[in-house]
Structure 1
Amino acid sequence: MEDVVIIGGGVCGCSLLYALSRYKVRAVLVEKENDVGDGASKANSGIVHAGYDPEPNTLMAKYNVEGNRLMYELCGALDVPCKKTGSVVVGFSEGERKNIQELYDRGIANKVPGLKIIEQDELRRLEPHLSKTALFALYAETGGVVSPWEFASAQAEAAVTGGGEVQLDTEVRGIRKEAGHFVVETNRGNIEARFVVNAAGVYSDVISRMIEPLHFTIHHKRGQYYLMDPVTSSLANTVIFQCPNEKGKGILVAPTAHGNLIVGPDSETVKGDNRANTAAGLAFVREMALKSVPEINFSQSIRNFSGVRADSDMKDFLVGESKDVPGFFNIAGIKSPGLTSSPAIALDVVRMLGEAGLVLDANPKFVATRRVKRFKHMNAEERRKAVAENPLYATIICRCETVTEGEIVDALKRPLPPRSLDAVKRRCSSGMGRCQGGFCGPRVLEIISRELGIPVGDIPQDRAGMYIVSGVTKEPK
């Protein structure tokens, strides 16, 4: 019997599995897709929020500020791309000054460090490409950017190395409670455990209904983005937000952890996992972004994408043990600033599990640090050494991002090997450049097939069923 079953392999589920791996706990994470971080965790802005936005004395405020600190610590320890760039919330009229002041006051109440309101001259020095109509801004020095999918997978890999377990392609179909434990019914059989944690993101209300009365409903909110060529990265030094209004936080323009520029998102309620881009939505994103940074040339966009996040009918996060079913915990309604909050949420849920009876003895196998070889960022001597140690590092597979065969093979040999083309991309950035995998895609397919023993025709682009190769057109001579 397991001690804890975590349902959902997004950033919250992976953070919890990693936090539990500090202890000699039998924990298993189940994820219905073929990779962790394959939902909202991979398709978001990748922003490390400072913590001035949530209402004081809420879980959002508590977890955001603590999560901000933990995020930089964990990314440094686990070698996840992350930059403390600072952020600005820009006011374009004197009528917005009151809103900016309210955000500042809220941030002070939330104990956010490094906050100040800056005027046009200082703002212009900080962001020289910002619109001349920008008059002032709230500046937060602790704002930043992170690679969200790598943050999820890094924690999952470290947790597995330390003794945790991840079961992919495992869909939960029912939960029942028996004497002293739970039975989690999946498409791959039943799992028995003392505790169950629901971290199922946009499906967390579906999971909750399997075992407890309905207390919340999740609304699926789609947000659409432009990902720009790295040549545009100089247009934003910090994360640039527009002054929020009744429609939300507005369109952001920000650097990414990988050196691109990201623009978006809009916000629209959709049914299910509808991640289709729309002409109207992208036009709105483009129009609003130009209000902040007029020099953006959208012909330099290399990809459009959208993500679906878990909005809810609750004003705050829902984190804690069910009042109706002892031993069942929810991590639900985790919208922005959920990514930033995730490591703090995980630590708090571990504490709650301990109070509920989970024994938390230290795990001597806990993995506190890891390092990833990234050929693109090596100097000449480091590259010579990498090639000497492994000749596969001499072969460039992805020209756009300078990703070598050695990096791809290393990713495939990690504790949680990627099993799709996009999963490899999320581990080592192959296919993230200008050609979006047009050149390297076939080579990566061959490497996955060779290293994992999977027929090329069985390797999907991303999720199961998204196959690239449908059959043989001609036999080789």
Structure 2
Amino acid sequence: MPPTRIVSIALFTAGLGIIVGAQAPQVSPTVAAFVSVQAPVVALEHVRVIDGTGGPASDDQTLVIQDGRIQSVGPAASTTVPSGARVLDLTGETVIPGLVGMHDHLFYPAPSGLGRIPGAPALYNEQGFSFPRLYLAAGVTTLRTTGSVAPYADLGIKKDIDEGRMPGPHLHTTGPYLEGKGAFTPQMHELTGPDDATRMVNFWADAGATSFKAYMHITRAELAAAVKAAHARGLKITGHLCSIGFREAAAIGIDNLEHGLEVDTEFDPGKQPDVCPPGNVSNDTLSTLDLNSQPVQDMIRNLVAHHVAVTSTLPVFEISVPGRPPLEPRVLDALSPESRVDYLYARSRTAEHPGAQTIIFKKEEQFERMFVQAGGTLLAGLDPTGYGGVLAGFGDQRELELLVEAGFTPLEAIHIATENGARFMGLDGRLGTIATGKAADLVVIHGNPAANIADIEHVVTVFKDGVGFDSQKLIDSVRGQVGLH
């Protein structure tokens, strides 16, 4: 978007930590520095609206925001704009609901600057400064952390955002990983049995966690105890599993499964009960697995019957495919010098397994499409882990592009990344779609992602509770910081 256009639609606060209008939320000078639109009533005129339901886009609409909520939305020719409203002419631009990130950690691999240090433990730095800004800048207005290595930090960051001291999305914090014996990072507690799993769920629910995540080496007995404890408190539990197959987890009562087919070990010929196979799911197993076979189709139907959602995290798998994703300057600019070296080194190593990873990635895309066609609920996230290069916010946008590559329409992809996540978390009465009375969590995009999903990257302004944030300013503020903090 040309800079002159940005100036024409923005109401800059010039860094003042004051309220513009009696009903606007109070923010600190730190947050106010990124606010570009703030008024009691704001009208977005002549904008294309993609409402998040999966329905067609509506052209030439006017959307009125009042007191942090959507007051009205309809054709520009017939929608009344209240007197005194701050009016923004958004001709040629699109507004979508704020993205709901369902696998959006606040941590990232700790940098070494040496590619990788042989024998060094896998460690992750909390990105409490850079990630909340990047998520918000990219249009993620609500997220679930989906596993934490620093749960007190996550809860503290949420508090700072909620109280206006830090820019960022609405955070829904997941407790520490519920991991069994064999954790690959010393930052995870290893459960000692079902009683320990129950204790962890109750302790962290009391501390403020609103969901839980089972991890790769958890046993069926420990998962059953965690599910029982979480459900007793009205909370949900998801899992990145390995020791337990998807159908086993569904029978136990898990609510959500992360990543999809690429982590389901139940089709591995050497799988033993409660044991994560060495190497997890082998390339041979995945690359030769027939997705139309009876066992795979039975698994899909089983998940649908048990109302188990699946979270798509295609960006974290794409980095294992040679030559992918496109090498983006904005990603390299955001990385610290040390993290940039690590990422580029690891990226160069993907060429060592060219065939299998490409086949497996395409099968993951096919599985996710099959799951939805069978009636399953697909959620969207990014998972900023792996060997790096998957960054907060940017990865959420890439997830939508990859869903379209997988065969979903752009409107279906936006629906998966907005309304589906909101509904899963029980928030669909307040957010996830554009409708009168809902929170004004909105993303203004230069272009038309309904026609070209790549336009999802061209975010201009992100409204959170009716306050508009300048996307580019947020991105500029974290240049060279990702990997450090």
Structure 3
Amino acid sequence: MLFNSLHFLLFFPIVTILFYLLKHKWRWILLFIASTYFYSAFYLPYILILYAIIIVDYFCGLLIEKRQGKVKLFWLLFSIISNIGLLTYFKYFNFFIDIFHVFVPQKLHHLDILLPIGLSFHTFQSLSYTIEVYKGNQKAEKHLGYFANYVLFFPQMVAGPIEKYSTLGKELRAKHKFKYKNISNGLRLILYGLFVKMCIADNLAPLVNEFYLNPTHYYSSSAWIALFAFSIQIYADFYGYSTIAIGAAAILGINLMDNFKQPYFASSFYQFWQKWHISLTTWFRNYVFFPLGGSYVNAFRWVFNILLVFSLSGFWHGANYTFIIWGFLHGLFYLLEKGLVKFYPETIKQNVVFKFLGANITFILVTLIWVFFRAENFDKAILVLNQCFTYGFDSSLNLKISFELISMLVIFFLIEIAIFNTRFDYFLKNSHVIFRWTGYIILIISLLLFSGIQSFQFIYFQF
């Protein structure tokens, strides 16, 4: 079920009304049924995979808490292998078959299977629970229903944010009363998230798709327009989803973490990854980088750890060399940046001009690296980058930049500047009533008049 669909428009109000009408002790049943229905609307049989993850990690959590030593470690490894095994089978099996064919002439057949939507998010969120129980930071959940809702919770179940049980589990167990501020703040976020997705991302998608379909048909001017368009598209698409998810949860009184904080205003790669997909960055930091020794290792090992973590985060996104290259390049520029910054005095680092130049350089480099994320394969990525420096003039792609799209982009960036380092609902609720309702009207009119003609699935659903 898509957030930007009539199906969700009917589904969510019914769930909200029932949620507040029911007594607290029965609400977990409602959320379980609603979340099951929400996910089953995509493809019914794959809900069984999520049920399997829930059962395995629920019992592993109980066994880890009760055991010590090697037995305790065994059940943690059982949880990790079960989760990663499922993810490998559905997402990476064919990729590893291709690698196998490079070294062995015997041909193995690819699996003709559909990747369950959001499987990477589910496995990582559920794994964080068993790891935290093993480390002693989290008590094992005895109530299977609450744990199931932690894995299944429908607002964030498909594309995050990836939450720890210590935060989301507590929110799911709390007695939430009907509060006007929760409804108003949640609706603000949903409205803004729909605008960002439907008016920005969905209007940029056809332009980007056309360019990547035949990049050799266009010269550098159009190539750069398409590259910048994808930078905005993927941000608007994923940020839009996260904003709607946070808003839907807020209406139920449940707080989810912020997943984005204006990442394209970051003045460095370090800042970018503190502002982009924050929950995934936090997951890799806590469960991969720190166990590898973090920064408390020698310089060579630290460099290796950084490159490994960034490469793995790229591979998490998809079974393709291009995703690994995308992650590796982010790690490489992160390291280069760390090395260069040491030579600059602190006064220069804090200078406004220095930060402005840093933000522009970071955005351009991030935009170029996105090519490996968007291209179907390595050859296409190189072809696209080559077109950025193939000089000539064409107008076909440029003409698709309509006045309406430019207007939507201007509104979007004005809002991004206005809410810098805060959230749309926090910004508006403290604004004058006239300004607040003017904002609502502009967003509603934009949605009615300028939503993309074609509705596109959220990009991160494929991960």
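Computed from the coordinates by the stated procedures, all read-outs in this text should not be read as laboratory data. Computed from a prediction, not measured in an experiment: that's the story for all the values here. Cβ atoms are built from the backbone, for glycine too; each structure is taken alone.
Observations on the structure shown:
- With FRET efficiency 1/(1 + (r/R0)^6) of positions 108 and 132 (r between Cβ atoms, R0 = 35 Å, to 0.05) derived as 0.75, matching label from 1, 2, 3: 1
- Highest-scoring label, criterion being volume of the Cα convex hull per residue in Å³, for residues 100-203 alone, among 1, 2, 3: 1
- Looking across 1, 2, 3, the calculation of mean count of other Cβ atoms within 10 Å over residues 412-419 that yields 17.8 traces back to 1.
- Each of structures 1, 2, 3 was scored by FRET efficiency 1/(1 + (r/R0)^6) of positions 68 and 260 (r between Cβ atoms, R0 = 41 Å, to 0.05); the highest score is held by 1.
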